[in-house]
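Any read-out appearing in this document is the output of simple, stated calculations on the displayed coordinates, not a laboratory observation. What you are looking at is a predicted structure, and each value in this text was computed from that prediction instead of being measured. Cβ atoms are built from the backbone, for glycine too; each structure is taken alone.
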Structure I
Amino acid sequence: MIKTYVLDTNVLLHNPESIESFEDNNVILPMAVIEELDKFKSRHDELGRNARWVIRKLDLLREKGSLKEGVALDNARRGDEKNSGFLRIITGKGGLGGARLDMDMPDNRILRVAYQLHAGGENVIFVSKDINVRIKADALGMKVMDFEKEKVHFSDLYPGCSERAVTASVLDAFLAKGRVSLPETGLLPNEFLLLVDESDPKRAALGRSDGPETVRALSLDSEKAWNIFPRSKEQRVALELLLDPKVMLVTLVGKAGTGKTLLALAAALEAVVELRKYKKILVSRPIVPLGKDIGYLPGDKDEKLFNWMQPIFDNLDYLLQSEKKASNGVKKNLDDMVRNDLIELEALTYIRGRSIPRQYIIVDEAQNLTPHEIKTIISRAGEETKIVLTGDPNQIDSPYLDSESNGLIYAVERLKTLQLHGHVTLKKSERSSLSAAAAEHL
């Protein structure tokens, strides 16, 4: 049965390609959605770009025929070009079945269109990323859903590192030769295994996949980075990925204090300053405030970014102090790195359109990015560039993202089968006992 999907504005702003994500069903855009897109189109952020993309797409569809009557979308399956979806723009008239709602509100005008189609007998599904609007639609008797095309169940997320019980002879062979075959294992590229002796659980060794059925020993060159030594097996395998130039994209997921940012920066300093494998370090993070925004900040770009990048400076300060430098020497060394263009701080706003070769890019707090934003960042990578995405899906400040729809989780799931990508979920907080208690109990 053909379904009728009525889309809220926030769905289009979250993913501008969502209008073609409903196969051969009907897609309805209320006129209020077009009016809201018009308000966003002049903005210079990701929402503005998405609004402009949708508007241009609608203009191209308009050339096919009347948007009021409905036009065919370009989403037919290969070999089944006749069965594409249809898009209509509807003004909407009438009330909301006796519900006394302020009809001047854009949300309610959008709901009115969905309700009139529902009352007319169509199989309507109202799609919104706004929980409150979904509750309203449900109260009016309509089917509702979040936009789930890019959702990944966080509880089932690929961990990157798992445990496998093996016989003592298999473990002995691995320790002796540095490689062992495990038939019918089905390992993913860059997946790590803790091989545990089934007769003595205290005997174990870490290995890395070297094919779907082969595990090899970890590299001795990645046992530390910038005088930082791993405190857990997850941190150890994270360093293995962070220092391997063949792994061009690394995703690190974990709760607060697990060492994601510290390990990424330590590996970046090692690779850039000591090994000189990359030209410089580029660090960025989404500008999403926790709590009430502090408003406009004075100064040039670097001065504005300083406050948002303070967590990065905290980690760099710790890393440089690990080199046993005096506190004034630490600041001077960091200033020299920035001045000599070894470290660059960049707002994500300015990354679009760039081509970034031979750099070690770290995007912190990537859980606050949409899948589309993550795609934009990764597609900026030039030759010999490595990108590290770090974040905690349980600490999301963006209003329309959650632990299952953010771009970091999406990237982990979609890229886990590629040889150029590696992922680790860090589990244990190593920052302090207090930090670990907060992450565990609060």
Structure II
Amino acid sequence: MPRALLVVPWIYDFSAYDFWSCPVGLLSLAAVLRDAGWEVDYLDFTDRHHPNLPRTPRERQFHTGKYYAEEISKPACLSWVPRRYKRYGLPPWLAEEELRRRHRPDVILVTSRMTYWYPGVADTINLCRLVWRDVPVLLGGTYATLCPEHARRVTGATLVWSGEGENALPRLIEATTGLRVDAPTIDMSRLDSLPFPAWNLRTWNKALSIETSRGCPYHCSYCATEKLLPHWRPKSPSRVADEIDYVVEQLGTEDIAFCDDALLLNYQSHFLLIAKEIERRNIRVRFHTPNSLFASMITLEVAHAMRRMGIETVRISLETANAERLRKLGRRITVAHFLEAMRNLHAAGYTPDQIGVYLLCGLPGQSLDEVRQAIKLVIDSGGTPRLAEYSPIPGTKEWATVTSTTSVPLADEPLLQNNSIYWWASGAFTPAQMQELKRWIREATHNLKSFASESPNRPE
């Protein structure tokens, strides 16, 4: 029986935190291969629950938490940053041990996430090559899709592919190994045709991610979703409920994050029916929306449905309170939409500490006062501001603007696209200004938590 090993690579960065991280795309590929008669193995280099870690990171609320991390040398282009650079995930000796105790695979599939995490991808592939020098390594995922030429040049992968892989995978594996993957062509316009992601390959499933749809029909200038997952396609409400039922009953999952980019799109025929089906089946689990919701679609009906089905963590992308910038960013939202959404969420019983509102910080031409005004709006409306430091993403409309107005060599070096340092490297804000904003938010968040603890609407 042919054998594939699927690998989640290390993260190299100044900071990283596990907010229900789960490689749904990679696990979907695993399911396709397994249904085609392949033996499938899985290894997550960022597994923070591995029993042999030198130190077990403390579990935080809703099964989130810090990764195990070790400080490493900073790349030369980041040597000026006065912060510690780390490898997040298994120590190299443990990762190698995990590889060597597995049977030799016929092919290795490696996923990728942020473009500026590529050194972890390259070192992961190098370690796989050290253990099995002649096994083909196929690289996909976000970085591989947005920076394919860079990935081919620096990672050492045998083959780099872009976009969705369920239908491309059989052809790619046959081209690199000569082995046949006897899998039917999947109608990717009907996501119900996909097998359930192979969540059971993971060693720990108290928290995981589920997608109810793929893609987004909107074209925000700073977002790469249309390049990664073109066209919005939903799963049927019954299929979504089946997946949730499975992970709760069979895997013991307690926290589920929706990883959709457009969870509330067509909410009358999609989200509200999902919520109704979850209620009908009496599925008891906590839900979270880290990828954010469209404020314009949080009606009173939607807010109450969210509350009844068990959505605990609400995230909204406001980005800015500046109407002109919202228009330029291509956002289908106004401040009026946001305020109405906040009223509806509060009416449904949500407290300020449950509602996080993303605000972009460090956009080209954005002033400090603009960010301050947005923070004040969120606080005054009863939400928790969450700064989303701007990261220039290849392939987006904003990318052309950024690369034409900055001397930072973003196209040549993806490390400089890091949201932790781009605002600094580009001169958008000074460290003192960024610290001022974060201090203001910390103080406001403390006050909101104090208020929430006294609120009669706080869930038991």
> Given that mean count of other Cβ atoms within 10 Å over residues 141-148, derived from a single structure, equals 16.0, which label among I, II identifies that structure?
Replying inline: I
> Where does the value 3.0 come from, among I, II, when distance in nm of label points 7 Å out along Cα→Cβ at positions 125 and 253 is the thing being computed?
Replying inline: II
>> Among I, II, considering only relative contact order in percent (Cα under 8 Å, 6 or more apart), which has the greatest calculated value?
In response: I
> With volume of the Cα convex hull per residue in Å³, for residues 221-356 alone derived from the coordinates and found to be 141, which of I, II does the value describe?
Replying inline: I
> Which one of I, II has semi-axes √(5λ) of the Cα gyration tensor in Å, as calculated from the coordinates, equal to 45, 28, 20?
Replying inline: I
> From I, II, which structure was distance in nm of label points 7 Å out along Cα→Cβ at positions 181 and 237 = 3.4 calculated on?
Replying inline: II
> Out of I, II, which one gives 13.5, 38 for Rg and Dmax of the Cα atoms in Å, for residues 189-244 alone as computed from the coordinates?
Replying inline: II
